[in-house]
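Dropping the structures in below, format is structure tokens.
Here, each number is a calculation from the coordinates, and none is a lab measurement. All figures in this text were calculated on a predicted structure; none of them were measured in a lab. Cβ atoms are built from the backbone, for glycine too; each structure is taken alone.
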Structure 1
Amino acid sequence: MSEKYTNSVRLDPDKCMGCINCIKRCPTQAIRVRGGKAHIIQDFCIDCGECIRVCPHHAKKAYYDPLEVLDNYKYTVALPAPSFYAQFNNLDDINIVLRALRLMGFDDVYEVSAAAEIVSELSRDYISKHPENAPFISTACPSVVRLIQVRFPNLLEHLIQVNAPVEIAASEARRIAMEKTGLNESDIGIIFISPCPAKVTSVKNPLGCDKSAIDAVIAIKDVYPKILPLMVQTANESSELAHSGKIGISWGASGGEASGLLLDNYLAADGIENVINVLEDLEDQKISHLQFIELNACSGGCVGGVLQVENPYVAKSKLKQLRKYMPITKTHVGEALPCNAYIEQAIEYKPVFNLGKDFADGLKKMEQVEEICSRLPGLDCGSCGAPTCKALAEDVVRGLANEKDCVHLLREYIHKMASDLNGI
């Protein structure tokens, strides 16, 4: 991914057939169909991957680094996501996977699940010290954080200011690698094995900091076929590489993060539509008694990411079996905090949906939107290429569409023209 980009989710126009499946499912109305092809509005997109799931023509895809990125560094460290282990059948020891990653070409591994146990500990401490900001919302899912940025700015103050496990894992992996090898920072590649496109985007365009500690992101689905035969070779070895227990591994599925906080009054929701329902209720102050809210854009949690190979619910079951005989936790904060334990910069509102350049201009354009909406049928059929009649009206006001893109208005216009011509 040498080119600079904003989003990981992209469109392949050669495969796009111009259907409207994607525009009806996008949670931020980031997709339009114009000229028979879908178009992704990058500023609106939160990389949830929902359009990838629903596109019957496979025209939406996520961009990430190829496996050859390992050749760019003298020393590489793999960061496997907790959900990665849930892709394999009959796995009872994650050391088998970790050893196989080293056989695949990585020089070392650092589990994101180990960093997740550190984050659980830091989060428990943060919640106890800042009870006035409850309920706290997890910052582990980049799609959820970006959704709050663009649609729920009033909830930004509820985001817990503890960094995501993958970032802490990356900084700790680099520190250990530099101490072990004596190499310069630029010679060491910290490579995350990701379940979803949102985490690709969060590396290239990080939230709460200027630069991510991760150097590259590869997909679980690319690593999976490479690692399967290598796992057979490592199955009978005895070297111990794992440093995480139940709490860390549980982060791979919905509810795992919240349960690791050892709280009673928490909520865990997964699936982008359910997440939006929770955020709307929270914004309307219907939720006030909770201490913590865990939200995952993907169904089932990270096991539902579109860069994985296993059915999310089967994967969740496998994760439950895997952690059955694990210790509760194996990694602790210790005396020295990781250098990026907490979010460095405020995560700010992104007013991407604003119509005007200022309040007065926005108010004027909103009146125009309402006027156009009054002429539209209100069917939200999507035939115009926009997800709703209001979205079409906003596009018209922005100068990106025409009222006659609505097939119903166009039909009325044609009938009127025909009547006028007949009357001549």
Structure 2
Amino acid sequence: MLRRNSLRFQAAVVFALFGALISAALSGALYWALKDAGRHLMQETLNAELQDSVARHARDRVFVPPNTLTIKGYVLSPKEPEELVPDQVHHLLPGWHIVQMEGESYFTLVADHNEARYFMLYNMEQQRAREASFLSALVLFAVFMILGSAVGGFWLALRIVAPVTRLAEWVGEAEPGTKHLPSAKLARHDEVGELARAFERYVERLGEFVEREKNFAGDVSHELRTPLAVILGSVEVLQQDESLNEKQRDRLGRIKRSGKEMVGMMHALLLMARERMAGVDEPLCQVAPVVREAVDRHRAALNGSAVDLELAVRAEPALMVEPSLLVIAVDNLLRNAAFHTRQGHIRLSLEADRLEVSDTGIGMTPEEMARAFDRHFKGKASAGFGVGLSLVKRISERYGWKVEIVSRPGEGTAVTLRFDSATS
């Protein structure tokens, strides 16, 4: 199917327009040349007829006018009856004229010779008929040129674009591990070969970059898991010490929760770094338990503050999502709301098609809202590294959710995750 945005269609249109322009210019030039040649022919014919009539009139003393289907002649002189000159030409001055007489057009020459005024008329109807016939032929020629140019353009575009199309098909079908293009593409010495070689160089650099990223992610995962495991193990040992007071135990609990959050975060970020393969199903995750656990964790963190955390579970949807990623999304929404709310309340509402976190905090300006999901962006009152909402956005894009944010300075913020298309 020929699409409007395809190179073949564009080439066919360009060639058709070029053919139309050339044919129009050529047809116009030919038509003008025909009209000009016809005018010169009529002028030469009338001049010759005038000279012959003047000579015969001077010789014979009697004017014998030409009277054929094409040429008519009249004279106005003291020796000739004036009423023989038609009214349509009687008043004409010397020169060239076009007059209508008896329903037909005549190209007229008026000249004065030997005290007489001569009128020579050429019937233009046959000339106009020839011009009309020639114009019809030019129109047919122009249509043929336009169609021929379009067909030729489409055929030429097929020949030119076909190698690029095949290269694009190969690239689209190439597996992630493919490193080299077919040698036939690289051996070409035209623009397609240059494109193939440039693309191969890009693929090689991209492969090296992906390999470095994979090594980095693997090394970070391996190097961080061990110290995190040591930290968590040490915390568990310290918690068994009966000499610790309540404040010390509370601090150890916070260290343990932070360590577990780091483990979960590391696992989730590794998942985000991996390519999500089509056709591979995610586990079915119940959203309500994840939400309740997140609310419990943040209630403990908000204990003693002037902020109330409310939870409203109106439905219990199940989503095809990695549980650790859902945990991170909910935690980041709650953490963002808690940071921007010094007093008032935070409300988390779970429904069948969406999850909403609203607060009565400081809110955001329109400028801050426009960049709220940008990586590393921090508002004027923000702290940390500015990755919370950005990470929520990335997780949402991974699963096809929609993220909406509504905020007003001094009134609070509401962030909504709409996952209705993923709800089972």
Structure 3
Amino acid sequence: MTTRNDPSETPGARPPLSMEEALAQLLAQARPVADAESVPTHSGLGRVLAEPVVSTLDVPGWDNSAMDGYAVRSADLAASGGRLPVSQRIPAGVAGSPLAPGTVARIFTGAPVPAGADTVVIQESCTAEGDWVRMPPDVKPGANIRRTGEDIAAGSQVLQIGIRLRAQHLGLAASVGSAALKVYRRLRVAIFSSGDELVMPGTPLGPGQIYNSNRFTLTGLLQELDCMVLDLGTVEDTLEATMATLADAAERADLVVASGGVSVGEEDHVKPAVERLGSLDLWRVAIRPGKPLAFGHIGAARTPFIGTPGNPVSLFVIFHLFARPFIQRSQGITGSVRPAALTAEADFAWPRPGKRREFHRARLEPSADGRLRVSVHPNRSSAVLSSVAWANGLVDIPAGRILRKGDSVAFIPFNGLTA
């Protein structure tokens, strides 16, 4: 197999792709899962909806009181001067009797408005006088009543296919009586690390060894997206071992993600292994950190493969900008999956413009005057993982841009503004 868009800086090489070009090419090759299953509504958090939810009932199902107070005919208020006897008491969950003319009903929030009443007067505006109540005579008719179907009409679609279910979605589904939801099965993602220098925490470090932080970072990022993670551990730095792991991963998973080993060094075996088992693109992307992005397919099933840099910050940035949107589309999410940014005020200066678009670790916080301000980590190294733990997002700095403190900047939060 041949490798396209090789990242080596050779004369005549293709120019680097923009982030938007690379992401468009990546998303064009995402294959959403087709299998679905039914789960209890209370177990649906984080899953992707495979079938729309349609209400079979009106919400609310009857006219009900929006406040604690008194249900009354508005015509009786003016005729009586606002003083009327209380003929019944209607708590929530109880259907009262039709309202007798010339009387009021003591009513509580959520209780059905009795037939004959057209207004609810809030209790703060009333004065109880034994079995009578005095109310203002000029209350607007229809006040403080939630009408039948005001929130949801029977037959309307309340949740659309392809959304990731959040707590509010589960509550909405339950409000229309849905006890179960049809969702896509979880995406199976196989991961492994490449590098003989990597050891697990708890093991004493030998000469030249480091702890495998990427394994934990990548697992956590995938679990946050509700993926089923198949952790294949650290692979021996040989072509044979790498090929065996990739072949196994391609059989068991919907997506394979590797950390490290996709460069062109003598000890980087992931690239030739993927090429022998399938096909591989190495894209130079005009961003910093994480310029090389590897994407390919493995085996007869053409299982997608994403290769991320070994440097921990580069891995984190590449995941958020590219792997995360690809995974979301593969999970069946139909809305926008592109990284969403908000505009904020720079609390830093950027006097030396870079040749590439930079996604720098940043922290968004409100200032004393309520404006959102972005500060950046002082260290730009892609090996400083502590900068990612300090940050809560990335600031997007275009190539060649000089920034002064107070300028507007685009900020991409780690928690995402998309599905």
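The table for this structure:
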{"item": "For log10 I(q)/I(0) by the Debye sum over Cα atoms at q = 0.07, 0.11 Å⁻¹ computed as -0.38, -0.85, the structure of 1, 2, 3 it came from", "result": "1"}
{"item": "When relative contact order in percent (Cα under 8 Å, 6 or more apart) is computed for each of 1, 2, 3, the largest belongs to", "result": "1"}
{"item": "Distance in nm of label points 7 Å out along Cα→Cβ at positions 79 and 215 - highest-scoring structure of 1, 2, 3", "result": "2"}
{"item": "Of the structures 1, 2, 3, the one that -5000 was derived from, the read-out being helix-only ellipticity at 222 nm (-39500 (n - 2.57) for each DSSP H run of 4 or more, over all residues; to 500)", "result": "3"}
{"item": "Highest-scoring label, criterion being distance in nm of label points 7 Å out along Cα→Cβ at positions 103 and 191, among 1, 2, 3", "result": "3"}
